[in-house]
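Enquirer: Before anything else, here is the set of structures, which you'll find just below.
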Structure 1
Amino acid sequence: MTPTTLNQKPINDANRLGLDYRAEAGRFGYTGPIIDIHTHVGTVDAARLYFEVAELYGITRSVSMTKLENIDAIRQVFGQRIEFIAVPNYEAAHEPGTFTTDWLVRMEKFRQKGSRIIKFWAAPRGRDLHDEACHLDSPTRRESIKLAYDLVYRIFMTHVGDPDTWFAAKYTDPSKYGTKAEQFKPLEDLLDEYRDVTWIGAHMGGSPEDLDFVQGMLDRHANYVLDTSAAKWQVRELSKHADRFRVFCERNVGRVLFGTDIVANNKNLDFDLYASRYWALRTLIETDYDGRSPIVDPDLSMVDPSLDEKSTANLRGAGIGGEALKAVYYDAAAKVLK
């Protein structure tokens, strides 16, 4: 798919190609419903703009990591179009109880508001916030996982690992952050321990760079599924082996869920920002496009300082179609959400 609206709109970091994202939304071949399993919709005002964009790009249902205190207001306006994932209060990330005592209380309150999914964030950078509680295998984290199970959450989302680029440039102290490979052993233990829980591995299981490794995780754990969230990361890495990504989705029908990781709040009320993530991921997943991504990717110049800070990755479409595409966009998430 070649954009027909090139260089028609003002250039910004979410639109280096000058795309008319409204016009582009109508050019995709797939016209069925789409569930976005991984968003961060923060406020009613941001939700209004977000859902305007989401509707253009075929999103019929969104699942969001929203602050507990904002759920009622958003639900009152948008009803069944949005479902909420239980998360800690990241606005108070540096408060001592945020990932311990306060989190345990919030887990129960989210459940009372109907949340069925809970997120256990275990990115290496979490150790800068709370070195013990952000490890998947720490006693504190184990306590919270046990409580979630007792509260009858049966869908656990987790962020394990981070981009290879971050391990090359940010996580340079393995004694503090561990190696990337070491991030996954605690997850595999939990997948075995909680076999009747569906675990969603955010961001293609944290390893879009190595789909063979991810395939091994899926083969070993029938209760493990993935989402495609973190648009810049997925575009950068999956485009390098787009054909392999297509084969991977065709082999694992029902186990790859569409997600974007769009962050919509009052600090970034930006139509192009939200639309760029839908355009880029849908282009990656379902088209044969081969060109530049419209989104500035800071990881490129972080790893290679000779590159311009406004560099964008190459985007090569995987051309997924048929039942595999329908499963990624809708069926897989609908099955998980029942």
Structure 2
Amino acid sequence: MPTVAIDARDAFAPQLRGWGRYARELIDALPAEHPELDFHVISRGGRGPEVLFEQVGLPVRLRRTAVDLVHAPNCFLPLARPCMGVVTIHDLAFEVFPEDFSTRTGWKYRTFTPRAARSAQRVICVSGYTAADVVRRYDVDEARVRVIPNAPSLPIGDAPVPEGPYLLAVGDLRPKKNLPRLIEAFRALRAEGLEHRLVLAGVDGGEGERVREAAGGEPVQLTGYLPDDRMDALMRGADALVHPSLYEGFGLVLVEAMARGVPVLAARATALPETGGDACEYFDPLDVGDMAAAIRRVVGDHSRHADLAERGRRRAAQLSWASSAALTVAVYEELL
């Protein structure tokens, strides 16, 4: 029986990010999809720097366990390895927005991701946008690239939702998330009489103080990182999710909101229109007036609000981790 090793360390992090959720959902779904494959889940690395484990320790472990294929779910595929390799690349934000990353982290991504993409027998991308970016930027043969989308992964619970009307934005507070423009649009709407507050849910990636200053006394709430149950409740209670990000490789938060019947307003940029399809209200993320107008159209129009909620549910229902896992197994089968 062929053995597939999955470097799923991100799935066991105490605070899951998008790539950690991807790894967790994948390892949960894969064994049920292909009982004839032996899956070896790597949950912990070794001592010392991560890059040392990924490029030295992991290949040694793969050789000892006679692995036939290794899948790196987030860029860092061993370049010298004793077996075939598959790498998932979620986006190339570290190339486009290097200021969003620490010096060390940015160096690591920019050093190893292009080499992993060129070295891998197959490259999985979570959107057609990211796939085209990888092929163009890294000169990767598109015949080796496969597009497999993400799916909703945040559990839907029944905890009470926050009181009062609010708009929600989800994502780390970093420049690419474009939050100062969202706050500017929000302030303009408040001046017109909007009664909602704006809730920003995400880890402070260096923009927190700038965001607070931009709020100018308006009701803008920063929550920091939230556990799944609180994030679910916050999302279910929102009148709308606004996602003004300038760069996304997929935009998982869009389908999480859609799965809960929350209308979504998103930037007309990068992979977001691909992910949202006809289930979002789009705006120019560089145009504060256009952003405010989109929010006004949805919040102020009950029929439009209801239509987006229904379209979103249908769009989210088209995506599942069972389907994504089956497509991932098909990639393994191409090689095995």
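Enquirer: Have a look at 1, 2 and say which one yields 4.8 for mean projected area of the Cα convex hull in nm², for residues 254-301 alone, as calculated.
Expert: Working: 1: 4.8; 2: 3.3.
Only structure 1 yields this read-out.
Enquirer: Comparing 1, 2, where is relative contact order in percent (Cα under 8 Å, 6 or more apart) highest? Don't jump to the answer; show the numbers that get you there.
Expert: Numbers: 1: 21; 2: 16.
Largest one: structure 1.
Enquirer: Compare FRET efficiency 1/(1 + (r/R0)^6) of positions 142 and 310 (r between Cβ atoms, R0 = 41 Å, to 0.05) across structures 1, 2 and report the one with the greatest value.
Expert: 2
Enquirer: Comparing distance in nm of label points 7 Å out along Cα→Cβ at positions 14 and 46 across 1, 2, which structure shows the greatest value? List each step's numbers first, then the result.
Expert: On the way: 1: 1.1; 2: 2.6.
Sorting by distance in nm of label points 7 Å out along Cα→Cβ at positions 14 and 46 in descending order puts 2 first.
Enquirer: Still on this structure, I have one more. Which of the displayed structures (1, 2) returns the greatest value of distance in nm of label points 7 Å out along Cα→Cβ at positions 30 and 230 on calculation? Could you put the intermediate results ahead of the total?
Expert: Working: 1: 2.1; 2: 3.2.
Looking at the calculated values, the largest one is 2.
Enquirer: Upon calculation of log10 I(q)/I(0) by the Debye sum over Cα atoms at q = 0.12, 0.15 Å⁻¹, for residues 126-197 alone from the atomic coordinates, which of the structures 1, 2 produces -0.65, -0.83? Walk me through the numbers before you get to the answer.
Expert: Working: 1: -0.36, -0.55; 2: -0.65, -0.83.
Corresponding structure: 2.
Enquirer: Something else: Quick check: 15.8 is what I get for mean projected area of the Cα convex hull in nm², calculated from one of 1, 2. Which structure matches?
Expert: Attributed to the structure labelled 1.
Enquirer: To which of 1, 2 does the computed value 1.3 (distance in nm of label points 7 Å out along Cα→Cβ at positions 174 and 246) belong? Don't jump to the answer; show the numbers that get you there.
Expert: Details: 1: 3.7; 2: 1.3.
That value comes from structure 2.
Enquirer: Right, something else. Suppose helix-only ellipticity at 222 nm (-39500 (n - 2.57) for each DSSP H run of 4 or more, over all residues; to 500) works out to -13000; of 1, 2, which structure was it derived from? Display every interim value, and only then the final one.
Expert: Details: 1: -11000; 2: -13000.
Going label by label, the one that fits is 2.
Each reported figure results from applying straightforward, stated rules to the coordinates on display, with no laboratory input. In this text the structure is predicted, and so the values were computed from the model without any measurement. Cβ atoms are built from the backbone, for glycine too; each structure is taken alone.
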